[in-house]
Every structure is written in structure tokens, then in C-alpha cells.
Structure I
Amino acid sequence: MNVIVSQNAPKAIGPYSQAMVSNGMLYISGTAGVDPQTGKLQEGIEAQTEQAVKNIAAILEAAGTDFSKVVKTTCFLYDMKDFAAFNAIYEKAFISKPARSCVAVKELPAHFLCEIEVIAEV
């Protein structure tokens, strides 16, 4: 297993890695809309989703892969009313149309409105 770290994505806020590669597959931890330069959470679902996608792109790049190789995502929303706004941004990045689960949860860490986990080929 190899740990993947991108300086262009937020550091892990707990005892976990941004991502791991194992057997040719990349597993990206739940990624949210935090600006890696300032450490600040973006405001609103659109801004948080856009930043989360940028953070995922940075991690994919650090692992030597890209959005075309994403095979599965798991998406967590604080409020399912944000689904359409989230989806409009999500679909522009996840061009491989990966398998996906999307659920609303009672609460996410640090007041996140969305969080995205990714599995991709390397």
C-alpha cells in the first residue's frame, strides 16, 4: 500500500490519509470543500462542491490518475435539498459516470455541507 498526499488538497483532520493506493486502485478519503491554502471551509453548497472537486482533482493527480479513471463515488449531503445543486457541479467533473451512492446524513464534520469519497484506477 502507498499513501498519497497532495499539498494542493486539505490535510487530513484526523487519524487517516488523504488517499491510499492498493493493488492498482486509489481510495480517496471523504473530501470536502475546504480551501487547502487557507484552511477555510467555503460557504454554500455550490462553493463547497466546487472546492471538493478541486481537492479530489489534486489527489487524483498526485496519484497519477484523473477523473476518467474514477469507478465509484460515495457522496454525503447534509441536506438532500442540495441534491440538484450538488449534482450540477458533480456531473461536470465525474466524466466517467462512475457508480455512485448519494445519501443525506444527520451531520458531517466541521459543518461540511457535502463530502465525496472516490475509488479510481491508477
Structure II
Amino acid sequence: MAQTSIMSAPAANLAPPKNDPISIADLAKHDGSDPSKPIYIAIKGRVFDVTAKKEMYGVGGGYHVFAGKDASKGLGMSSLDAKDAVADYSGLDDKQLKTLDQWESFFEKRYNVVGRVN
């Protein structure tokens, strides 16, 4: 069986980014626990549809801790601790901010932006 990698190639068929408002409560409903709903992760308030990588972000996946949340702080810290999967990244140092920017760039090349946390 082939190993799945998070380092997938950039997507060639992304839709134009949307700026639809998505509440924190609605974002939380897209955590992979309901298979009829897409899986969303927000970074710096932008919401990405990561459903294509259910094996990574869905229930049981290594990055599930970020599903249904704005994961900015945790991504910047390279932390998979649930307490770090929060939107407030104001305490990150320069190196962590660069890491967060790299994650944001990675996501924007691979996943559709479906909205913005309001």
C-alpha cells in the first residue's frame, strides 16, 4: 500500500478564493466527525477545505487536531498539542511566524479557500 504524504504536489485546479464569512461555531462543525460535511482548517482567519486529505485531517489522522479550528498558533509552533490549535498567534517569535507563513503558502497552493472566519 502506498504511503500518503502531506507534502503533496500543488493542485492545478483550485477555485478562486472565496471570502464568505464563516463563524467559529460553523467552522467547528467541519472537524471531520460528520462524513457528510467537508473538513475545514483556518489559517490566519482564511478557511481552507482540506477534505481531499481526509486521511490526514479527518478523525484518526495525524493532523486532525487542527480540523474545525483556526490552527494558526499550532502550525507556527509546529505543535500538534490541542491547546495550541488556536487562532491567536500574537505570541509567536519571528521564526515561528515564518513557519506559519510557510504553512499558509503550502495550504493556498493545495486547498480551496472557502471563506474567512468572522
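Values quoted throughout were computed directly from the atomic coordinates according to the rules given, and no laboratory measurement underlies them. In this text, all values refer to a predicted model and were calculated from it rather than measured experimentally. Cβ atoms are built from the backbone, for glycine too; each structure is taken alone.
For the read-out mean projected area of the Cα convex hull in nm², a value of 7.6 was computed from one structure; give its label from I, II.
II
Which of the displayed structures (I, II) returns the greatest value of FRET efficiency 1/(1 + (r/R0)^6) of positions 38 and 70 (r between Cβ atoms, R0 = 25 Å, to 0.05) on calculation?
Top value of FRET efficiency 1/(1 + (r/R0)^6) of positions 38 and 70 (r between Cβ atoms, R0 = 25 Å, to 0.05) goes to structure II.
One of I, II was used to compute FRET efficiency 1/(1 + (r/R0)^6) of positions 46 and 94 (r between Cβ atoms, R0 = 25 Å, to 0.05), and the answer was 0.70. Which one was it?
The read-out comes from structure II.
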